[in-house]
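Down below are the structures I want you to see.
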Structure I
Amino acid sequence: MVKNTDPKQSLGFLLHDISRLMRRDFNRRIGGFELTQVQWRTLAHLARHEGVRQVALAEILEIQPITLARLIDRLQALELVERRPDPDDRRAIQLYLTSKAQPVLDALWEQSAQTRETALEGFSEAQREDLIAMFIRMKANLGGANPTADPRPFQPDLTDSIST
């Protein structure tokens, strides 16, 4: 495998930039909604994982559980989310969308679809399907990786670059 050292073709940077630009476009589109970016992200993930425990949703969103608890407090005050006790563990709380959340989500999905159309402009239907399939495969490849396999952080060898 040939190394590509051109930073303009770095997969990680490209994915990050695309994600950032898609979020920016989406945020512009939903400017009239009274939800923050993290609130709509939470609703979107909750729609995909309804009944999830609070702790698990915090992991999915990569935020601290206390931060999510405050966020859920605000969404609950807006009557978009409800907490229910977990029938299998009385210490745990499960999260559900309320009926008021569905129209909000429908509008958010519509704006999301418009952002996606903008991002995929000029791609054929086959190219779109291939791209999504490749992203799904990449997600599976990385999601199956064992993050604890090698706990040692990367440490570059700088001995050759240090002048004495």
Structure II
Amino acid sequence: MDEKTFPRGQWLITEGNTPAYFIYRLKKGKVSIYTNGKKINEMEVREGDKPKLLGVIAAFRDDRRHTASVKTESTVEVEMLYVNHLKGVLKFEMPSKIRKDVDAVLESIQLFNSMETIKNRLAEIGKIRLSIPSNAHVNALELFDELKSVYERLLQNK
């Protein structure tokens, strides 16, 4: 575990393809949370407050991608916890009587993140208006009609 101080205006975590190597324990200072470039939340820890963890979700995703970015709004003090160390603790040092529950929680987090990734990707694609050409082969018409029906059912379940 490394302790570090970051000045105001630094990006601790960047959303996207950069894999997570640390979970940050915010001990003091203020940060803003961004998703898709929009500020969605702020977090502040003052002297005597309980530290807050940053980057937990990415640490337990299979691809270790961050789902949000974190920027310092003041000078911040953090402890940097290595993801591999934490995964090792969870895998090998958890009491056996709660291991099944911990594994279930981790799997749930991964499934939730997979669903969020899919939902975000669908939003990026946007609604498609499938227009079937009237001169298409009869088999193609049948297939296009079924694809359109499946697509519309998916949109209703968003």
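Throughout, read-outs are computed from the coordinates displayed, never taken from laboratory work. Every value quoted in this text rests on a predicted model; they were computed, and no experiment measured them. Cβ atoms are built from the backbone, for glycine too; each structure is taken alone.
For which of the structures I, II does the calculation of semi-axes √(5λ) of the Cα gyration tensor in Å, for residues 61-132 alone return 33, 22, 8?
Working: I: 34, 16, 12; II: 33, 22, 8.
Checking each candidate, the match is II.
With relative contact order in percent (Cα under 8 Å, 6 or more apart) as the yardstick, tell me which of I, II scores highest.
Numbers: I: 18; II: 27.
The maximum falls on structure II.
Given a value of -18000 for helix-only ellipticity at 222 nm (-39500 (n - 2.57) for each DSSP H run of 4 or more, over all residues; to 500), calculated from one of I, II, which structure does it belong to? Answer by label: I.
Of the structures labelled I, II, one was used to calculate mean projected area of the Cα convex hull in nm², giving 15.5. Name it.
Numbers: I: 15.5; II: 13.5.
Source structure for this number: I.
Supply the structure label, taken from I, II, corresponding to distance in nm of label points 7 Å out along Cα→Cβ at positions 45 and 141 with the calculated value 6.5. That value comes from structure II.
Matching task: 2.4 is the computed value of distance in nm of label points 7 Å out along Cα→Cβ at positions 69 and 109. Pick the structure from I, II.
Working: I: 3.2; II: 2.4.
Traced to structure II.
Largest in distance in nm of label points 7 Å out along Cα→Cβ at positions 29 and 53 among the labelled structures I, II is structure I.
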